[in-house]
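Asks: Heads up, there are several structures right after this.
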Structure 1
Amino acid sequence: MRSELPDQLRELAQAQAGVLTSSQAYEGGMTTVMIRRRLEQGRWQRLQTGVYAVFSGPPGRSTILWGAVLRAGPGAMLSHYTAAEVSGLSDRPSPLIHITVPGDRYVGRIRGLVVRRSGRAAQARHPVLLPPRTRVEETVLDLAGMAGTLDDACGWITRAVGRRLTTQARLQAAMELRARLRWRGQLTEALTTEWAGVHSSLEYRYLRNVERPHGLPRGARQAPARRAGGVIYRDVLYEQYAVAVELDGRAAHPGDQRWPDIQRDNAAAADGILTLRYGWFDVSERPCEVAAQVARVLRRRGYTGARGCSPACPVTRTSPALSAWAEAG
């Protein structure tokens with residue numbers, strides 16, 4: 001690329017992860033014959049119609065994404081699952097590349113791409129980051145609106161805030177700019193100060209289904225504690241009662257995570273804090289039983305405000321089966 005491109009095109013291609021469009025090449029002084037010769041010799045490769053990688057060898061992910069944006073044309077940007085990928089909101093590449101274009105443009109079907117039109121494209125676009133993409137706040141609300149369940153929708157919000165990609169205030173401001181938004185009321189609630197510190201959909205479920213409806217005290221979320229090796233964070237800490245709740249959404253403990261979990265629990269024990277640990281199934285499928293166990297521990301340490309969410313709730317109506325479950329837990 002360095003030796004065969006004019007300076008202007010070389011700089012442009014470098015800025016675009018090695019990608020040029022045919023229009024850009026023509027404007028830089030190249031001809032159709034010159035482009036065809038490079039393709040035939042294998043020095044260039046076609047990514048999309050009229051979009052080329054100006055090098056040989058397998059294109060990287062950034063090159064493929066640039067090719068998709070340039071193929072979709074003026075005003076196009078990465079959005080939805082692909083914007084989540086490049087912003088760090090998602091941990092894996094999306095199988096299809098999601099693109100949003102201005103609402104006054106029509107883009108036909110493009111293989112491997114999902115193209116949407118938006119009348120808010122100019123406002124949604126990040127002003128600096130490349131390749132062009134939607135702002136994190138817009139990405140979060142787009143994905144929340146597409147989510148199959150309310151839990152999944154709130155999960156995008158808690159993940160974005162938990163990973164420090166945005167703030168509750170910025171998400172609230174972005175919500176106010178949208179005339180239509182699915183689950184607006186519930187998402188607005190998830191952005192109140194009461195939900196500050198909730199970093200995952202499992203923590204969201206614990207607060208919504210376990211803590212609040214059963215009159216448990218309000219726990220501190222992601223409570224920091226300094227240790228010789230740095231700072232550890234407890235998912236939920238009832239500091240007045242020296243009780244911590246750790247929430248684990250993984251199906252199993254990977255080997256590289258088990259030791260940090262043990263260290264955290266041991267550190268809590270050294271501080272006189274009793275740790276209760278629950279997984280996704282516990283919080284999702286039997287929240288009343290989880291609440292009952294937490295309430296029993298808190299009662300032993302002086303808390304008296306727990307209440308059942310219904311007449312049959314085990315928080316106020318403890319059964320022998322629940323007692324056995326609690327003791328085993």
Structure 2
Amino acid sequence: MNVLVTGSTGFIGAQLCKALVERGHKVRAFHRATSNLRLIADLPVEHVVGDLTQPETVRAAFTDIEVVFHVAAQFGSSGRDQPGRMYTVTVEGTRAVMQAALESGVRRVVHTSSVAAMGVPERSPVDGEMNAISSLDESHTWNFRPDFWPFGYAKYLAELEAQKAIAQGLDVVIVNPSVVFGAGDIYRQDSSIVMQVARRKLNVLVEGGLNAVHIQDVVDGQLAALECGRTGERYILGGENLSFVELVRKIAAVVGAPVPNLVLPGDLVSSLAGVILPLEPFLDLPVSASDLRLAGYHFYYDTRKAQVELGLLPPRPITDAFTEAYQWFTQ
């Protein structure tokens with residue numbers, strides 16, 4: 001089968017290309033001229049240079065393509081360094097991909113979104129503290145200030161572009177990975193929490209939590225979505241729900257680093273984000289200042305829909321992903 005992969009040189013896209021090649025598919029890797037090809041340099045794929053912000057290059061890549069995996073997006077937290085680029089790449093780029101898919105008559109598009117597109121979990125006061133109510137599922141929708149989380153909002157808007165194409169008759173399945181760990185996270189070596197812990201840059205922890213998933217579980221989910229996903233449906237590709245304290249403890253055990261004893265209240269940290277943001281260029285923070293607005297939330301997800309409908313196996317132990325990520329980063 002002739003398969004087009006956008007975002008082919010990134011963390012998820014490169015691993016997907018490898019899996020597709022191993023399954024005997026002919027892969028066309030769409031990427032920019034300036035993309036780092038390290039992760040796919042040794043793969044027998046057809047390279048097509050283009051840019052999601054240039055629709056004519058997107059359309060040209062669709063010749064004789066049967067299936068599309070749209071993985072590309074602009075990553076980052078605040079987008080302050082390149083105003084508007086996150087919207088242009090992630091939202092308008094998705095629009096260009098969906099339009100090209102409609103025009104070329106591809107059989108199916110698997111759109112890789114993110115759990116970030118679902119917004120934030122509801123919180124309610126319990127004993128004077130703010131706690132997560134429950135795990136989110138695919139029915140949850142955007143409910144947060146766009147300027148407080150530009151990446152999440154852009155992914156939400158990109159999903160709307162996919163839904164518009166579905167309404168026009170395009171067969172699209174959406175997958176929503178959680179926070180992905182494993183070998184090959186080429187663009188986030190310095191910002192990865194694995195290396196932050198290994199380099200002893202985390203002196204304090206913050207209340208809250210997230211869902212962490214192994215990169216191979218994400219790839220398995222993408223491939224299963226191609227074969228088994230229902231048109232127009234979203235599928236959360238997740239692993240383990242962990243508090244930030246549990247997350248750091250597991251990583252610390254892998255990298256042989258100490259675990260900070262001080263845990264700050266999430267509400268306190270999020271309230272300080274606006275004050276810290278202008279000072280960010282002068283501070284050596286382990287995370288983006290804009291990410292501090294998300295402190296205190298427990299981003300936990302229910303993955304039963306994907307497991308049942310896509311036939312996925314139980315997720316791999318997340319400590320395996322931490323180990324593989326650390327080994328890859330240090331090598």
Structure 3
Amino acid sequence: MPIPSLFLDRLQRIVPAARYDAVLHGMTAPRETSFRVNALRAENSAVRAVIEEAGIPFHPVPWMADAFRVEPAWREALLALPAYADRWFYVQNLSSMLPPLALAPQPGERVLDLAAAPGSKTLQLAAMMRGDGELAAVEPVKPRFMRLKRNLSENGAPWVRTYLQDGTRVWKHRPEYFDRVLLDAPCSSEGRFHENDPESYAYWSERKIDEMERKQRQLLFSAIQCLRPGGLLVYSTCSLAPEENEAVIDRMLRRFEDALTVEPISPLIDEMTDPLAGWNKRTFNPAIADARRVLPTVQTEGFFLCALRKTRSTV
């Protein structure tokens with residue numbers, strides 16, 4: 001089953017013309033495997049030594065000292081290493097590592113991951129906090145919640161507080177409580193589409209995008225209400241759809257007016273591009289220019305990131 005033509009039509013309007021062919025290549029060619037050292041289980045030097053001893057060529061990631069990537073032909077050998085079974089390193093797409101870096105949690109802070117399963121970013125946050133502080137992870141679907149708990153336990157972060165709860169209601173229990181909030185929102189997953197995996201786009205439609213947008217707006221409202229004045233929130237999706245990204249941020253900026261400001265996110269990689277200024281005759285708040293899009297390539301999945309600073313109480 002080919003990638004839907006309607007999606008490709010939309011993609012041409014979303015992606016810069018000069019990058020379109022490269023994006024299509026990223027959706028058809030074999031993807032590299034990226035991973036990061038699980039600092040909760042092992043040291044960087046030990047992981048590097050194990051991989052080098054196995055003769056697996058790997059490439060450091062310039063913008064993250066604990067991140068590496070291997071070419072597609074070496075994925076199977078990498079995952080066969082006992083160090084992988086022992087959770088010394090964690091396979092995670094490079095794009096997925098960006099939201100925790102943008103959030104930059106500090107030891108001793110109160111941090112919330114509002115849509116946490118399966119726990120990749122939660123674990124990254126836990127490693128960055130070094131077990132010092134309060135990290136809460138929320139997931140409403142029980143099978144995914146159980147997977148989240150298992151993932152945290154097996155990878156060395158059993159201290160993370162997990163909640164089987166609807167994220168849209170969390171703010172009622174913890175209003176303006178957290179120093180930082182990560183909302184990697186459920187989405188249409190367009191950034192993960194790949195021709196070799198028809199399941200990745202089998203259920204895509206514009207109706208699905210609309211459904212996701214409604215859920216994202218509710219979750220982002222809750223995330224904002226959970227955040228203390230002065231705190232930082234990072235909103236991200238693995239979707240390319242403007243409806244799920246710039247439009248969601250635009251609505252919240254209009255709703256909360258002077259209570260939110262958009263903070264710049266540094267373009268760490270060449271695949272990070274500017275957000276859209278508008279979509280379907282709708283113009284977005286100019287402040288959204290400080291958000292970032294990540295284009296799908298053989299190294300990165302498509303992503304959207306926006307950092308919001310809360311300047312006053314909204315509760």
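Asks: For which of the structures 1, 2, 3 does the calculation of semi-axes √(5λ) of the Cα gyration tensor in Å return 29, 26, 17?
Replies: So the calculation was done on 3.
Asks: Further, regarding this structure: For distance in nm of label points 7 Å out along Cα→Cβ at positions 10 and 154, which structure out of 1, 2, 3 has the highest calculated value?
Replies: Once distance in nm of label points 7 Å out along Cα→Cβ at positions 10 and 154 is worked out for each structure, 1 has the highest.
Asks: Given a value of 22.8 for mean count of other Cβ atoms within 10 Å over residues 106-113, calculated from one of 1, 2, 3, which structure does it belong to?
Replies: So the calculation was done on 2.
Read the figures in this text as sums done on the coordinates, not as results from a lab. Just so we're clear, the structure is a prediction, and the values are computed from it rather than from any experiment. Cβ atoms are built from the backbone, for glycine too; each structure is taken alone.
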